[in-house]
1. When semi-axes √(5λ) of the Cα gyration tensor in Å, for residues 11-74 alone is computed for each of 1, 2, which one produces 27, 13, 10?
2. Quick check on the output: 48, 15, 12 is Cα extents along the principal axes in Å, for residues 43-106 alone, derived from one of 1, 2. Which one produced it?
3. Using helix-only ellipticity at 222 nm (-39500 (n - 2.57) for each DSSP H run of 4 or more, over all residues; to 500) as the calculated read-out, with -9500 as its value, let me know the right label among 1, 2.
4. For structures 1, 2, calculate distance in nm of label points 7 Å out along Cα→Cβ at positions 27 and 123 and state which one comes out highest.
5. Check the numbers for distance in nm of label points 7 Å out along Cα→Cβ at positions 35 and 67 across 1, 2 and tell me which is largest.
6. Between structures 1, 2, where is relative contact order in percent (Cα under 8 Å, 6 or more apart) highest?
Structure 1
Amino acid sequence: MSEKDIFKWIDSLSVGFTEIDLHHKKLLNILNKFKETLELPDAEYKSQIGKIIKNLCDYTEYHFSEEEIIMKTNAYPGYEAHRKIHADFVAKIKAGLTGLVSGDKQAGAEFSTVLGNWLLNHIAVTDHQWADYIHSRQ
């Protein structure tokens, strides 16, 4: 990640699972690319935003499925609630697609900020809950 990144990884976000931490860093990187795209001329923005959003959707679903495997394998008692949080977030991404692919940069800016802040909070709070539970049992 570069100095101009909006959504920054800090070590306190680490959940203590290297693969999951790498996923989180990649998601933040995708969101930073999203933000950078907003600075492009309109035609370039319109041509690139669809690819970035698809990458965000696909990688988010992959990441969530990997987290859910870890939680389920380790009998995390909050698994179902956490899985629902993930499903709601994916639905939120998909619901916001229309405004983004139409080229509305204002909608894009607001959407990327909401997603980035949600992700940082989710990692810092909710993901730490399952990770702390699993670490405490090992």
Structure 2
Amino acid sequence: EVNNLHEIEDEILSFTTIFQITEVSEVLDYLEKRIGKHLSVVGSGFGFVDILLPDVHKGVGMKLLQERWNISMDECAAFGDSPNDIEMLKQVTHGYAMANAEPSVKAVAKYEIADHNSTSLLDTIEQLIGL
């Protein structure tokens, strides 16, 4: 946490803010209209809003891991519940949305499992790796 953005001497790749959950939609609309041509604005759940460079998202991270380890999209799984997970889910064959995921996340995920308050994520991982 910083008091003044001018104090930062590093390259900023993402900026995360938090709002009341009921305000997020309005904040996303506001920011998209004002900075959406230059930066990506995405909700990341629980009131958080991420402001990112256009090519900085979980999908890029997944692709880098796939290339580094020479693994295909078919050999990867990802789990998500918020819009900041969409690009990652698109980068794998086995994309899972949590039952409490936002509709935009469910639209890109191939599968749906129970919500994040259950053991469904761990159960699915165990099933995928054959435990």
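1. Numbers: 1: 29, 13, 5; 2: 27, 13, 10.
Only structure 2 yields this read-out.
2. Values: 1: 48, 15, 12; 2: 36, 28, 13.
Value 48, 15, 12 for Cα extents along the principal axes in Å, for residues 43-106 alone corresponds to 1 out of 1, 2.
3. Values: 1: -24500; 2: -9500.
So the calculation was done on 2.
4. Numbers: 1: 0.8; 2: 3.3.
Structure 2 comes out on top.
5. Values: 1: 1.9; 2: 2.7.
With respect to distance in nm of label points 7 Å out along Cα→Cβ at positions 35 and 67, the highest-scoring structure among 1, 2 is 2.
6. On the way: 1: 35; 2: 16.
Evaluating relative contact order in percent (Cα under 8 Å, 6 or more apart) on every structure, the highest lands on 1.
All of the numbers you see were taken from the coordinates with simple rules; none came from a lab. Note that the structure is predicted; figures quoted are calculated from it, not measured. Cβ atoms are built from the backbone, for glycine too; each structure is taken alone.
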